[in-house]
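Where a number appears in this text, it was derived from the coordinates with a stated rule and is not lab data. Just so it is clear, the structure is predicted and the values come from calculations on it, not from any experiment. Cβ atoms are built from the backbone, for glycine too; each structure is taken alone.
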Structure 1
Amino acid sequence: MFLSLFDIFKVGVGPSSSHTMGPMSAAYQFMNILRSGNGGKFNPSDVVRLEASLHGSLAFTGKGHATDRAVTLGLAGFQPHTLDPDMAEQSDLDIRANKKIMLFETQWVTFNPETDLFFDYEKILPLHTNGLNLCAFGANDMLIFEETYYSIGGGFILTEAELTATKQKNTPNSSFEKVYSTYPYPFDSAKKMLEMGEKSGLSIADMKRVNEESVLGKHEFDKKLEAIWQAMDACIERGLNKDGILPGGLFVKRRAKSIRLGLERQQKANTVQPHAINDWLSVYAMAVNEENANGGRVVTSPTNGAAGVVPAVIRYYKNHCIGANDKGLKDFLITAAAIGGLIKHNASISGAECGCQAEIGSASAMAAAGLCAALGGTNQQIENAAEIALEHHLGMTCDPVNGLVQVPCIERNAIGSIKAVSAASLALHGDGEHFMPLDNCIETMRQTGLDMREKYKETSLGGLAVNLPEC
């Protein structure tokens, strides 16, 4: 199994990897197919109108996640990793005003987001709760081409045919996961990962690096790795220096800046409490997720909703841990990606599939493993750290209020960061021997997600989302 670090950590925009980034990418891909005539099967010049429908969780929480806007921007040619916020805003306004989208420079097609994009709350598509159907019509409303996409978490998308093939074969799909017998260390479970590490004498980070460099080369891999951390760090800085009200109608105040200023005042006054380190962890995570909730630039880690945990724990390592260095930071990211890949491959990182245990739980496990590696932990201790963190998020539901990635999501990232550090510390105090293997914990998370009722899986139909304060 090979799931690249740059599949787990992707630069994109908020507020959601599955509800914003995925649909935007699907719409972008759909337009490219139209331009090619689906490999010559139809004439693109015959297309006169577009239509889109959102299903399942994409419908229930699509407004809060700006899914309709994401689809519109994807059709207009925007991609999450290169999106310019100012250009995107103007394009969205233009499309809503003119009700047209450019297919070619000389061809415009009709698309009115108000009437051609539907939130279908009744029909949940069969393969996944995050379903998106896109259609192209010709003269007399004749259907020319349609495609169904599924946004399966972390910004990953699959067509209906791809997801069907994946489920039938029970093997990774070639669009984002590839099985390469030629990869030096193709581990697809924690057990195999530890066995390969024992046999080779290499750390998890070293094995993962060898796999990555066999594709990219050392220079390109390090360059891209540095860019990921720079994007994470920049997101923290933006969040720590902004205040105001988050969009969406809940009137949630940004708090990261005020908490940071309060902590700095305590330092100057020499009134810092021992537990202040938890406050720093929390404020780093909250800074990221306030930026995400505001539609800012974030890195999936492994999703947008859980994007604050890994950056927060890395920032904690850099700013607060004795002996922190650049190699430790790189080992942190590489190890975290290895663990995230195992969880993605064997269970899920999607809140719509398995609840928040798959998002914050996965992120906390990744961060715990990364920190343990950066602090010199053995492979066995790293695997133990990931298991501890994931184990204590099992059963967590995904119940965003009003479909917004704000309550309880922002604070959950803070608490997930604290759990990650605690898990790494507990593992480092042991010798790596422990009762519950990580593989078993991942499988438990998958089974728990299957058993979880749909109203607790990113539909905003249960949990905190319906137990609101009475006004």
Structure 2
Amino acid sequence: MKKVLSVVSLVAVFASCEKEAKVDYAILSGKIDNKSDGLLTLNDLNDRKNVDTIAVAADGTFIDTLHVKAGQYMLYDGKNPTRLYLDQGKIVNVSYDANDYKNTVSLTGEGAAESNYMMAKAKKTAELMGPGTAVYELGEAEYKAKMNEIKTAAEELLNAEGISNSFKTIEKANLKYEYLNALSKYPSYHAYYAKLPDFKVSDDFLNEVNAVDLNDGNAFKTSQAYKQLVSAAVSNKAKELMEKDSLEKGIAMIKVAKENIQNEEIRNSIVKSQATMLGRVENLEEFVKAFNEASTSEEDKADIKKQYELLLTVQKGQPSPKFVDYENHAGGTTSLDDLKGKYVYIDVWATWCGPCLAEIPSLKKVEKAYHGKNIHFVSVSIDKEDAYDKWKAMVTEKELGGIQLLADNAWESKFVQDYLIRGIPRFILIDPQGNIVNANAPRPSDPKLIETFESLNI
């Protein structure tokens, strides 16, 4: 977050610099009435990363210079998302009432034409898709016609005055990939929403999807839909390899990317994306070997090496990383060393995590079945400080059993970092001496958990 200047002074500087040389930043300004706090976040829609945090003055005004590449972004005030197109040398002004966003949002400025197109496109798409999920119950021909209608409507909106030719070129390609991405989702979506679990599309339905070039570097940089198509294609091939060679998904994805993606940037991106699951990999050495053979990024290889060396410290038989004085919902604090003498089954979770909450009924059953036996059941919440009251209330309302603890620094807690936890829920099993039995123990809903307990005579 950068120092905020006044709207008048910054725009004046921007205008004077523009006459001398092309500036290397965009200006985003605006006014939000009834804004509840003083911050906005700006995310890149293509790589899904946060690129800036913008301060909002007490009167709701804001302005910032943004050193960003040309592309589509999402401005978020905590409740209302605004899609924007930002480019160097352009100005976009955003204004609305946070309590009546749909009826008051307005985008103006020299660079607003593209952003207004994005808003119009989103509105038109929602209108044509219709309410709910009925569109996915359509037959093949009707669904394809509907997706083509959406694509055509967006292409017509691209003719609006003020939209740059460079944006039109990129967006026309993106619309094609959004159309194809919609087709690629149809088989699974239709099977689910039409309640036809054995549904298969006609042999030629996905011909256009299967013909997509998986090595278009420019499309990969500018189209999220294209990224999803590439990822889906690699994933489908990986499933075949998993069945054929009994490989873990991450390893299969890396091998498929290595064999099928020649573009280094695309291949490295797919390979790197699998590293987020490293903490859950069973065959660690094979994964790292495959990663190093497929990636050409020395930075990514160095990161994997660092993670690998850390994971070696949390293998079976190693002393478990410890947590110290975590707040106990029942009162006081608890440390891992307090629990020695019994097995410890740890559930790392958060109140906002859907998959975590889905495990609660199964966890309660397991806790009941093993009540009074040689095991502690511990739930460690990694909720942030602002969700403290929610955590306290949820434990009580859902009558969560076992030992309910709150980590000292959410995701940044040393215990979480030492176990290289990148996704939750995560379950860990520790023996009575404080050594690791399994850093990726089965979930409560997995029958293998009871098999594990029985094998240990718990």
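Annotations for the structure displayed:
- In this comparison of 1, 2, the computed figure 1.6 for distance in nm of label points 7 Å out along Cα→Cβ at positions 113 and 249 is attributed to 1.
- Read-out semi-axes √(5λ) of the Cα gyration tensor in Å, computed value 37, 26, 20, structure in 1, 2: 1
- Ranking 1, 2 by distance in nm of label points 7 Å out along Cα→Cβ at positions 33 and 409, the structure that comes out highest: 2
- Structures 1, 2 were shown, and helix-only ellipticity at 222 nm (-39500 (n - 2.57) for each DSSP H run of 4 or more, over all residues; to 500) at -16000 was computed from 1.
- The maximum of distance in nm of label points 7 Å out along Cα→Cβ at positions 49 and 433 over structures 1, 2, that is, the highest value, falls on 1.
- Entry that produces 18 once relative contact order in percent (Cα under 8 Å, 6 or more apart) is calculated, selected from 1, 2: 1
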